1. One of I, II was used to compute Kirkwood radius over Cα pairs in Å, and the result was 20.7. Which label is that?
2. Work out the source of -28000 here, i.e. which of I, II gives that when helix-only ellipticity at 222 nm (-39500 (n - 2.57) for each DSSP H run of 4 or more, over all residues; to 500) is computed.
3. To which of I, II does the computed value 2.4 (distance in nm of label points 7 Å out along Cα→Cβ at positions 80 and 112) belong?
4. Looking at relative contact order in percent (Cα under 8 Å, 6 or more apart), point out which structure of I, II has the largest value.
5. Name the one structure among I, II that mean count of other Cβ atoms within 10 Å over residues 32-39 of 10.4 was derived from.
6. Which of the displayed structures (I, II) returns the greatest value of mean count of other Cβ atoms within 10 Å over residues 104-111 on calculation?
Structure I
Amino acid sequence: MSLQKLEEKGFSHQTIERVLFSASKQAKNVLLYFNGFACVNCSKNRGQNWTEENLTLMDSLYEMIDLKVDDPTPLSPDLQFYSSALKDSVNSRGKFYQHYQHAHFSYTNQPFYVIVNKRLNPLATYVDDGGIQGLTRFLMRE
């Protein structure tokens, strides 16, 4: 199941369709940010790497979709499914984001950044390497 399919069924918290529309209108790509409420690495990454310069780049170049892999919000029964990628039932938003990350990008750790176009086709991925310059280069697509 795709992010857009879930959006069509009213799944989203008004982000996916709105962000894709906004990105399209502004000729921007979308930055998918896979992270978690309880993700210590994600908090550390934001604290160290989300500098004023990187936040400015994020804002000027991208529309961001924040995907919390531990979001406990339940999916309605008609949206639940078994994920062969996770080998588990997908019954919450967080589980869906985990499934989407693993199934589409073959990566399961966070934080994880993906630049996609308005059709959600991946253009670039980034795994935090612990440095401000790495995130800056990724955002600038160098």
Structure II
Amino acid sequence: MDPSIRDVIANAIRYWERGRILYNAVLAAIVIGYFVANWPVSGVRFSFDLAQFLFVLAVLANIAYCAAYPVDVFVQMSSVRTAWLREVVRRLNEALNQTLETTSIKQRFADLSMPTKIMTPEETKSFVENEEKLWWPMVRELEPK
């Protein structure tokens, strides 16, 4: 089923807006770091006009950040989306499996009586579906009425 344009835009906003916080934090850290590194001079030269100029630069930087939206929407609406999602899942699964294969992680999980098992994305999906069938009835029983 192809996603609606509303779903695609909502996905783009949900993904990119979380990154905007970090993006602005990095920009602020750079400006503050530059200000502190040049303290005697920057303190003297700081003015209301400079603050306005920095504000305009911050707005322009955020407008530039929005350049990712059209690309994201285009990719989500294209036939590339399914292949891209499959590749993302494959890479995440590969990274998770590599992590689970490390000795320290295996030992940490063993200390918690939690055995690790390397699975493909399909095996993981099947495992989660089976666990949901097993545990959801019990969870629903415990829900307050």
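1. Details: I: 15.5; II: 20.7.
Here the read-out was taken from II.
2. Working: I: -12000; II: -28000.
Of the structures listed, the value fits II.
3. On the way: I: 2.4; II: 3.7.
Going through each structure in turn, the value belongs to I.
4. Values: I: 27; II: 23.
Largest one: structure I.
5. On the way: I: 19.0; II: 10.4.
Matching structure: II.
6. Working: I: 15.1; II: 11.1.
Result for mean count of other Cβ atoms within 10 Å over residues 104-111 over I, II: largest is I.
Read-outs throughout are calculated quantities, based only on the coordinates presented, and are distinct from any laboratory measurement. These numbers were taken from a predicted model, which means no experiment stands behind them. Cβ atoms are built from the backbone, for glycine too; each structure is taken alone.
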